[in-house]
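Enquirer: These notes open a run of structures that come right after.
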Structure I
Amino acid sequence: MSELFGIDYVATASKEIGTLNQMVLTNTGDGFSGRTLAREAQLTAAFHAGVGDFNNDGNEDLFLWQNFFALPIKTPRLDAGRGLLMIWRWERKLQAHNR
């Protein structure tokens, strides 16, 4: 890898990820804490996470854009999602919001 990215690549700090689940990472000040998102968020790939207070309760919520069609011929589209709004609940977790 250092041949591709230069000598500084070897000295770069890194973390290893051991899951393919979609997660939210929270900065704890001395690292990151990861939480797996709800089952509904795992149904298809998400390519953008919009963060905002969607229900005006003072907590940041999450909206996932979930469809992707720019794939090679004969590769199924990643179109199982409709977009997913996840509301931050008082028990300190994101919950899928279905309407």
Structure II
Amino acid sequence: MVNGFTAAVATGDGRRACSYLTDLERKNLESGQGLGVFKCPEVFTNADGVNKEFFARLKISRVAQSGSKAVVSFEHVSDTMKLEKTGDKWKIAAIASI
């Protein structure tokens, strides 16, 4: 699921990238980008500052799960992603500062 998200960001597929996010994280992204100018898919396709090449190179190094929450760590970077199980699916609850 995380690899699907990073691949979607790397290829500029904002709609698919947003499908991996919790509703709250989508709203957080929209409110943090130009005072709500962008909808979630546009954050990954139109907004400046999304380093697509960085996302293409991300490799998962560790997943620490506790119940319905998990934290994903990546090789060679200190940033993490927080995951949350919603129903029977895992979603990204926080992209962190990636």
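Enquirer: Which one of I, II has mean projected area of the Cα convex hull in nm², as calculated from the coordinates, equal to 9.7?
Expert: Working: I: 9.7; II: 5.8.
Corresponding structure: I.
Enquirer: Follow-up. Work out the source of -9500 here, i.e. which of I, II gives that when helix-only ellipticity at 222 nm (-39500 (n - 2.57) for each DSSP H run of 4 or more, over all residues; to 500) is computed.
Expert: Working: I: -500; II: -9500.
Clearly, the read-out refers to II.
Enquirer: If you work out FRET efficiency 1/(1 + (r/R0)^6) of positions 13 and 69 (r between Cβ atoms, R0 = 30 Å, to 0.05) for I, II, which one comes out largest?
Expert: By FRET efficiency 1/(1 + (r/R0)^6) of positions 13 and 69 (r between Cβ atoms, R0 = 30 Å, to 0.05), the leading structure of I, II is II.
Enquirer: Which structure, out of I, II, was relative contact order in percent (Cα under 8 Å, 6 or more apart) calculated from, if the result is 24?
Expert: It must be structure II, since only it matches.
Every read-out reported here was derived from the displayed coordinates using simple, explicitly stated rules and does not represent laboratory data. Remember, predicted model here, so these are calculated numbers, not experimental data. Cβ atoms are built from the backbone, for glycine too; each structure is taken alone.
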